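Structures for review follow.
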Structure 1
Amino acid sequence: MSRRRSSRSPSSQAIDELMNFIEKEPWSGLFDELLDFHLNETCECLNINPDDLLDLLGEEAFATLWGSILEDFATKSLPPENKTVVDHLLKRRAWKLPYLGKEYLKALKNSHRSLYEVTDVSPGSDIILRDLVLDQGELKVLEKVGSHYL
């Protein structure tokens, strides 16, 4: 019996698996708390009702915001074991993911939130970024497809 290969990228498979994993307790409650924290803080600063945010931003921008909060959740060490949701996911479901999907999640859990300025673009090759939060010099990101749109 041969295993069917997915046409989706390993990172997409990993994010899908993470999203499925956090639908269950205790993760769903913890994620909802973080989601509320981010959205309520943002809405308070903008003086808008959180229930109106989707209509104001539109689906695409709201999905980007939601994804950013998911990525933040993936980096949080949670009690009582001081492990991330990614640690728990990989312990229970690593067998479901391709090698590169597992590596993507490991890199995600060790990442940090920041804001980057694009300083140079080589279409079809890479982009150069500067971290505006942490002064760590420039970062070269190999990005063939996305670099065409910047």
Structure 2
Amino acid sequence: MPEEYKSIYVEHSYQCGDGKSTNAINYTITNKDSSVVIAFSFINLPDSNSLAMIRRFSPGWDPNKNYIKTAKNRADTLNHKLLFYEKDYSKRVLNADDAGEYVRACSLPYMNRYKNYRVIFLFKRDRGHIEITYFCTDTSKDKIGDYIKQTKGMLKYND
């Protein structure tokens, strides 16, 4: 964890207000002035029994491609681009097979304070994916790119 951040306890779920699902939050940190909260969600691939059940209803469903559908579904693509990082960068910095980021347009502020959402996603084949959500206040929203630069490499896959 970066020195200027500390761990905080928050509820494990939140409502975005856009009618789309959200992931459970496993861990959260905040900076010293609490202008940003960074939430980590770890999404495992389904076990063999769950996968068999899913494939009864969706025979062609591939758990290794679901993260792309999730990102496309949740991203505010009307106002922002869904950005995929270069494969070399994803592998070198995050040890991920694929990674990227998107803005999510949520009408409900997180913890009644954070109205600006940006999500970094990491994917490792046959392992699952990770979402790192940056929740910013209105006064810190212009610094969200800086927060991401400072913290983006703090979490990566171990082989």
Structure 3
Amino acid sequence: MKKIFILTTIVLLIIAGLLITYHNVPLSADTIIKYKNKIEKVYISNYIDKEGITPIDLDVSDPEKISEIIDIFDQVKFTHSNGSKNIKNDTRYMSLYIFYDKNGSLDDYTLEINEKGELLVDRHKYKIKNNASVVFERLYSIVGNLSNEHKRP
């Protein structure tokens, strides 16, 4: 009976250790942003703040502009996160669709981000470890600049 208790305790400690490690090991943008080097287009769908939803409807296919957007995420580390998959509540939020080359045809996934540093990438939730609001502000600024360029005659 004592052996079973000891084995059960050891197994539970191993599981707890693995869970703690899973949620604390820093992840790079290469892990979060799939097919980072094969991105063909980024579609920025909408922006939400306390005023409501603002449709952006911006297609970005210029490789330099795509790089500028993706490079923001290279500056920080991420961790896995639990909890609600709804990251739109009580904060500013932006939704992007990432289109990448998959064997000659385009495939896509969704990247959602809020100013608290929560990301939802293809239904997987992550948290930015540092400078979360700075990352969102940089992305917001780039999107604003691209929107202004897009509207010019």
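Since every read-out is calculated from the coordinates, none of them should be taken as a lab result. Because the structure is predicted, anything quoted here is derived from the model rather than measured. Cβ atoms are built from the backbone, for glycine too; each structure is taken alone.
Out of 1, 2, 3, which structure matches -12500 when helix-only ellipticity at 222 nm (-39500 (n - 2.57) for each DSSP H run of 4 or more, over all residues; to 500) is calculated?
Traced to structure 3.
Just checking, which of 1, 2, 3 has the largest value of distance in nm of label points 7 Å out along Cα→Cβ at positions 15 and 127?
If we compare distance in nm of label points 7 Å out along Cα→Cβ at positions 15 and 127 over 1, 2, 3, the biggest value is for 2.
Consider the structures 1, 2, 3: one of them gives 10, 39, 37, 13, 2 for P(r) over Cα pairs in 10 Å bins from 0, in percent as calculated from the coordinates. Say which.
2
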